[in-house]
Structure 1
Amino acid sequence: MDLVIENALVPDFEKLTFEKLNVGIKDGKIRKLSKSSIKAKDRVDAKNIYLAPGLIDCHCHIESTHLLPSGFAKAVSRFGTLHVVADCHEIANVFGVDGVRLFIENSKQSEININFAIPSCVPATDFATSGGRIDVDDVEKLLKDEKIVALGELMNVPGVVAGDERFIKMIQLTKKAGKRVNGHAPHLDSQTLKKYIERGVEDDHESYTYDELKQKIELGLFVFLREGSTEFTEDRAYKVIKEYPERVAFCTDDKSVGDILKSGHINYNLKKAVKNGIEPILALKAASYNGLRYYGLNEYSEVKPDKKAYLVLFDKEFNAKKLIIDGKIARKKDSVSTKTPDRFKHSIHVKTPLTLPDIKIKNLAIKVNDGSLITEKMEIEEQKGEFNLGEDLLKMVVVERYGHGFSSACFVHGFGLKRGAMATSLAHDCHNIVAVGTSSEELKRVIEKVIELSGGQVVSDGERFEYLKLEVGGITTEQNPEDVAKRVESLKKLSHSIGCKLTSPLDMLSFMALEVIPHIKLTDRGLFDVDKFSYIR
């Protein structure tokens with residue numbers, strides 16, 4: 001044997017027990033389990049802790065960490081996540097199919113097993129300008145890639161339920177290829193949910209209560225319990241693992257790199273399950289075996305002979321102590337070494353010096369509420385100017401970044417800035433540049449800094465900048481996870497120092513142009529009434 005792990009507590013997911021065993025590994029595979037000694041070149045004494053399959057994040061958007069897949073892998077593997085299913089619809093909105101292929105190729109530079117779901121709703125609508133599209137023909141071609149394991153979350157629920165030909169064809173092609181169809185079904189009434197499932201959707205990650213999870217499981221869906229940066233699963237809901245031990249797995253969906261480094265990744269879900277009374281064997285089954293089997297990654301799913309040796313040694317609190325990747329003990333790497341083709345680094349096409357758009361609607365503002373992406377229409381007195389700091393009426397601008405020259409502006413209430421400005425090119429879903437500020441001069445400064453960086457997030461206090469360079473597609477970076485986390489924290493501190501009271505100022509700003517979240521947003525074409533699904537004129 002090349003390696004033996006001695007005195008390990010090995011899970012049996014059929015018997016739902018742990019057994020103390022020695023595990024022999026050769027040529028990247030598990031070859032022998034025994035209570036007796038096994039001869040090997042290298043030995044590791046597990047000292048009676050768990051030896052488990054690598055954990056799987058069943059649904060995530062890597063771009064939420066600002067990292068490329070290779071950097072993301074470095075961030076999450078230390079916590080025992082060795083498998084990922086990534087729906088990269090953010091980079092797809094910038095580059096289309098080329099963006100998906102960029103992420104697939106970059107993922108091969110990591111040691112962990114990153115798989116992908118094809119983004120199904122790119123762009124989200126045609127009411128804003130994006131850089132890429134993914135159509136039925138693109139789905140058919142991408143399904144041939146072995147790294148593709150699913151069709152990404154079908155966010156256009158009305159379109160799917162109504163039998164929109166585009167979505168139905170995508171689902172049919174995916175089923176024919178033997179791959180999964182990911183759902184997105186928050187708070188649907190029972191009849192709509194049943195119709196949605198009848199169209200071929202197989203799973204969901206948008207529930208956080210016990211009752212909704214139970215309903216979806218009993219209607220036939222596989223569910224992923226989500227623990228992200230802003231969306232969590234209720235403690236009580238974790239009992240579905242005990243009641244439906246074959247139908248539950250874990251995901252993060254959107255979790256920042258800072259939160260990952262502070263609290264963990266899928267092992268956070270695992271720990272939370274145990275804390276809420278789930279037996280460790282069942283919690284570990286949900287964190288690894290169930291998701292791996294669901295996506296057809298059976299060769300990684302158990303610690304048994306002939307399975308691939310992608311394994312984690314966990315202590316009794318499920319902290320990862322050692323990784324075995326492809327049969328070898330993983331060594332810590334201090335940095336991520338990656339090289340992205342230049343054409344993906346020059347995607348901001350805005351002429352400078354910049355001419356800011358005027359606010360055309362002077363008696364209406366977008367009202368922002370901390371902790372919610374749902375914005376409100378706020379009627380205001382007709383404003384003579386474009387900045388009223390006393391009433392917290394700031395100017396928000398969207399600048400289209402793909403070379404078409406569109407831009408728009410409106411009043412926004414709730415950011416609370418007393419000086420300076422902030423801007424971001426990571427702005428869902430089209431990733432145009434969105435900025436909010438206290439003067440035209442400050443708005444120009446931060447927007448032009450984003451352009452100079454070839455994409456990024458910028459905060460100015462009127463004298464100095466803090467920024468995070470997002471040079472790949474204007475939304476991700478080749479930098480290391482730790483460096484990104486520090487930059488993000490510095491941006492947040494400066495945002496708060498200039499008066500912003502929001503918990504995550506730039507995260508909030510990044511959703512101000514997303515025209516599918518109620519009730520009012522600003523796209524590069526103008527103020528948009530989400531409820532009426534039309535522009536406000």
Structure 2
Amino acid sequence: MSANFSAARLVEVSVWACLGLLGCTGGPSSPATQGPVSSGGSVGTGGTAGVGGAVATAAVGPSAGRRLTKQEYLHTVNDLLGVDLSALSDAGLLPADQPPTGAGFRNDIDGLLPTAVRTDAYEILATRASERVVWASGLAAHAACVDPTAACRESFIRGLGRLLYRRPVSSFDVQNLAPLFETTAGDAAGFEAGARLVLQAMLQSPHFLYRLERLDHVDAVSGKPAPSPYELATRLAYLAWQSAPTAELLDAAERGELMGDAYPATVQRLVEGPNARRGFEGYAQDWLQLYRLDVRTPNEEQGVSPVLLAEMKEETLRFATRIALTEKRDLTALFTDKKTDLGPALAQVYGVQAAGQGFASYDLASDPNRVGILTQPGFMILRAAPERATIVHRGLMVLRIFLCSEVPAPPNDAATNIESIPTNLTDRDRFAMHAGTPTCKACHATFDPLGHPFEPYDLAGRFRTQDQFGNTLRSDGEARLDDTLQAYGSTAEFANLLSQSPSVKRCMVRKVFQYGLGRTLRGEDEVAVDDLAQRFEAAGRTYAAALTFVAQSPAFRAAAPNE
């Protein structure tokens with residue numbers, strides 16, 4: 001049996017095994033049926049409501065069987081093996097992950113199904129990683145000896161497998177992998193060549209590519225279904241770091257430090273650990289949907305160049321990271337903070353003098369039209385069409401990202417209706433006429449008022465007082481928040497309303513909870529969200545508090561749903 005044949009065969013076996021394992025470890029669930037909202041309550045209520053009035057009786061755990069996202073895969077290979085696969089020639093082989101819904105996360109199990117393209121990419125990348133890993137620093141530590149004996153081979157498989165599989169290796173695993181050493185027994189490299197082939201196979205295994213959990217594990221104290229200490233370590237590491245648990249964290253799991261009174265201290269170490277910044281930036285890219293800027297079509301005619309798009313993403317990431325991690329502030333400061341970092345292209349959009357060729361910090365206190373994340377060009381362009389941004393695009397972003405709400409898909413004739421309205425009107429006037437259509441009225445009444453504050457900003461994010469037809473553009477209006485119709489006179493006043501809204505504050509911790517569970521939240525989850533929201537509020541609404549409370553929640557530590 002050749003090495004190449006063995007590796008290729010393992011790919012095929014991995015895919016089919018993975019599909020089978022998903023069925024018994026909590027696999028992909030059906031997407032939730034979308035109603036007018038999906039937040040567990042009406043827009044801006046911040047209250048609790050279950051599906052059909054259901055009340056939660058037990059915590060429902062995270063989805064098991066999730067495939068590693070593209071970023072999780074790249075981080076894991078780099079962290080555990082020291083092999084960087086982030087270059088386009090490598091990472092470009094893997095398709096980008098997509099959320100299953102407009103308000104979802106890319107780590108949601110419903111969007112993480114296997115595909116033939118990914119299977120092929122995993123085979124190629126596994127081969128490259130096994131060839132590039134440095135023996136002395138990446139693999140030798142797992143080889144207690146390098147003699148061509150069964151004991152040395154088993155020791156290596158168990159040492160490396162514990163790290164890559166994120167659990168102790170079974171005798172069955174050893175039995176399957178040990179024969180790979182025989183395929184290289186006659187090679188000059190001997191043991192090392194066999195070890196690299198074992199690594200290649202492990203990197204294509206469902207036990208590496210998927211976060212599998214056993215449904216038959218029970219808690220030693222309660223006797224009830226629960227994740228094993230190793231599975232809990234994996235949940236924590238990917239929540240806080242977007243990567244696999246380290247050997248130290250697996251050791252802590254083995255010592256029982258992820259159970260009982262020792263658990264909070266373990267959570268705290270992860271929240272404050274060396275990879276916390278990377279973990280937050282990964283979360284922020286999903287929460288704020290900044291990954292959309294990576295694939296957005298430029299519009300040079302309107303000044304939206306590839307350089308500007310890159311700077312847009314960098315600005316918002318820097319801004320959110322400063323608020324959440326560097327300054328450890330209340331996350332509602334995202335709406336009201338008046339400082340930002342800009343590159344030269346963005347400085348031109350903001351109408352300020354560029355400080356140099358790179359990014360520089362700016363205080364925008366004197367500019368009434370720039371405040372927090374809402375007026376950052378990267379946020380305003382996220383869901384815009386290639387040629388224009390509308391109040392609908394921007395209102396929907398506020399609804400989904402900051403109010404945890406959703407609306408049904410538009411009726412089939414919606415595009416025809418709006419196209420029949422004269423284009424020389426303001427967005428506000430055009431969509432007011434469009435919303436007069438009975439089939440469109442209910443939804444547009446929900447998100448159009450959330451988009452009115454953005455009307456003066458063009459596709460690139462420049463502020464203007466008139467459009468190309470000479471129409472005066474306004475940023476005032478009324479929006480229903482927390483079951484109250486609230487007026488605002490400007491974009492800044494609207495941002496302030498959001499910063500004070502109980503619904504927005506609840507949504508902030510709800511998003512972290514959704515991200516941590518890796519699935520669409522259900523009616524029975526809303527009781528847990530209410531509890532998290534109260535604790536989040538009392539702790540000053542920081543990201544660290546949200547992450548800590550989610551990691552300590554009963555749901556995060558509960559057994560995966562058996563579906």
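To test your reading of the models, identify which of 1, 2 gives 15.2 for mean count of other Cβ atoms within 10 Å over residues 161-168 when calculated.
Of the options listed, only 1 reproduces it.
I have -13000 for helix-only ellipticity at 222 nm (-39500 (n - 2.57) for each DSSP H run of 4 or more, over all residues; to 500), calculated from one of the structures 1, 2. Which structure is it?
Computing helix-only ellipticity at 222 nm (-39500 (n - 2.57) for each DSSP H run of 4 or more, over all residues; to 500) on every structure in 1, 2 gives -13000 only for 2.
Using mean count of other Cβ atoms within 10 Å over residues 385-392 for the comparison, can you identify which of 1, 2 gives the largest number?
Largest value of mean count of other Cβ atoms within 10 Å over residues 385-392: 2.
Which one of 1, 2 has relative contact order in percent (Cα under 8 Å, 6 or more apart), as calculated from the coordinates, equal to 15?
1
So if we calculate Kirkwood radius over Cα pairs in Å for every structure here (1, 2), which label has the highest result?
Of structures 1, 2, the maximum of Kirkwood radius over Cα pairs in Å occurs in 2.
We did not get these values from a lab; they are worked out from the coordinates using the rules stated. Since the model is a prediction, treat every value here as computed from it, not as a measurement. Cβ atoms are built from the backbone, for glycine too; each structure is taken alone.
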